[in-house]
1. With volume of the Cα convex hull per residue in Å³ computed per structure, which member of 1, 2 shows the largest figure?
2. Kindly point out which one of 1, 2 the value 4.5 was derived from, the read-out being distance in nm of label points 7 Å out along Cα→Cβ at positions 12 and 116.
3. Please state which of the structures 1, 2 yields -15500 when helix-only ellipticity at 222 nm (-39500 (n - 2.57) for each DSSP H run of 4 or more, over all residues; to 500) is computed from it.
4. When FRET efficiency 1/(1 + (r/R0)^6) of positions 52 and 76 (r between Cβ atoms, R0 = 25 Å, to 0.05) is calculated for each of the structures 1, 2, which structure yields the highest value?
5. Between structures 1, 2, where is relative contact order in percent (Cα under 8 Å, 6 or more apart) highest?
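Since every read-out is calculated from the coordinates, none of them should be taken as a lab result. Not measured: the values here are computed from a predicted model. Cβ atoms are built from the backbone, for glycine too; each structure is taken alone.
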Structure 1
Amino acid sequence: MTNALTEQELAVLRSMFDLARAGDADRLAEAIDAGIPVNLTNSAGDSLLVLAAYHDHPGTVEALLERGADTGRVNDRGQTALGAAVFRRSGRTVELLLDAGADPALGARSALDVARFFDLPDMLALLTSRDDR
C-alpha cells in the first residue's frame, strides 16, 4: 500500500510545471537530478517537455531531453512536445526534438497536422526534411 502525497509534496510537484513554463532549465534539471520524474505529467496529460516546448524554451527542452524525457508522450488533447514546438514556430526546439527521435506523425493532433492546419511551410519542411512523410 502506498501513502498519499502531502499537500507540501503536491505543491513541489506542481511547481515543476511552473519551472517548465518559465524556462527555468537549471532549477528544473536540479529537481530532476534530485529525483523528480522527468516525465511528470499534470492533470491534462501535459508533460514537462510539452510545457517547455509550448512556451518556447529550447534550453529547457534540451535539459529535459538530456535527462531522458520521452518525446512520445501525448497529452489528453492528442498533442506532443513536437506539435507544440511547431505551433510556436520554434525551429531550434523542433530540431532538438527530431534529433531525440520525436515522431512528427504521432498524436491525434500531430506536428505534421499542426504545420498543415496553420499553413506553416517552414515547419512542414523541417519536419519532412528527415524522411519522406
Structure 2
Amino acid sequence: MHHTEIWVRDVDASRASLGWLFEELGYVPGGTWAHGTSYVGERDYIVLESGPDVLDEPHRRRSPGLNHLAFVAGSRLRVNQLAAKALEHGFILLFEDASPYAGGPGHYAVYLQDEAGFEVELVAEDPGRADHEALRG
C-alpha cells in the first residue's frame, strides 16, 4: 500500500480520534494544510482530508466501498491497551459481546468506531500472521 486517503467531514475531530490512533500505531504527523493532514508510516502514509469536495453526509461503513482499515497493533496486551485508550478518544467498541474474538476463535482483534462512523480493526500480531497463512492456503 502506498497511501490511504480518508475524506472526513470534520478534520479537527478526526485528528483527535483517528490521528491520535495512527500516532499510537507508529505513524508520525506529516504535512498539514487548510483542509487536511497526513500521517507517515514506515512504508505508507494516511491522509485525513476535508474541504469543499467532501459531501455533507455521514460516513456509512455498511455502504458499498471501504468498510474498515485493519492494523497490526502488536501483542494482545497492546491491543487491549489501545482499545481502552481509544474509548477515551471518542471511539466505541464494536461487537462488544464477541470481542476480542469477533473475527473468529483464532483472530484476536478489537473493532473500534470513531464518532464519525469510521471503523478501525486492531489485530494482535501472532494471530494476524496465522490468519494470513490460512488465507494463502
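1. 2
2. 1
3. 1
4. 1
5. If we compare relative contact order in percent (Cα under 8 Å, 6 or more apart) over 1, 2, the biggest value is for 2.
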